[in-house]
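Read through the structures below before going on.
Every number in this text was worked out from the coordinates using simple rules, so none of it is lab data. Computed from a prediction, not measured in an experiment: that's the story for all the values here. Cβ atoms are built from the backbone, for glycine too; each structure is taken alone.
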Structure I
Amino acid sequence: MATVQKWGNGLGIRVPRAVADQVRLGDGSQIEFDTSGGLLTIRPKRRRRYTLAGLLSASRGRRAHRELDRDKPVGREIP
């Protein structure tokens, strides 16, 4: 159980340690609010580990990987 209290011009909610541990909240964690359906949902904001821009910048051009086919042509394959 938690109690809403005035905190400056807004309201504050203290999160019990057991709840914070369950959802991996710590000091300075960012959270998101959802108010759909007349309910208030609070969840930790999760950062993506990778971004498309970051992955593309690490790419080595059009042919970033060497060929993996190590067998010789068989039959009428084009070498």
Structure II
Amino acid sequence: MITQTAAQRTATALLRRLPKAKLQVAVDFLTYLSTKEEWDATLDILSSPALLTSLKRGQHDLHQGRWAHWVDVKRRV
């Protein structure tokens, strides 16, 4: 198993050798890797029928004027 420090050094050395066009591909891939878990979690949450129902109910309440300022809610907690 490679250490994080060794992996970062290797990645940095490899990135320095890439031509500009391939460097952009590498940056895109690294961006994908760094955000994939967040997107997976977001998609998982949004695929919940109960959550979607709750969000729709909240939007309806908002349009009906049934809402409270955060400061007022915070005071009651």
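For which of the structures I, II does the calculation of FRET efficiency 1/(1 + (r/R0)^6) of positions 21 and 45 (r between Cβ atoms, R0 = 25 Å, to 0.05) return 0.90? Among I, II, the structure yielding 0.90 for FRET efficiency 1/(1 + (r/R0)^6) of positions 21 and 45 (r between Cβ atoms, R0 = 25 Å, to 0.05) is I. Computing helix-only ellipticity at 222 nm (-39500 (n - 2.57) for each DSSP H run of 4 or more, over all residues; to 500) across structures I, II gives -27000 for structure II.
So Rg and Dmax of the Cα atoms in Å, for residues 13-52 alone, computed for just one structure, reads 16.0, 50; which one of I, II is that? It must be structure II, since only it matches.
Taking mean projected area of the Cα convex hull in nm² as the criterion, the largest value within structures I, II is that of I.
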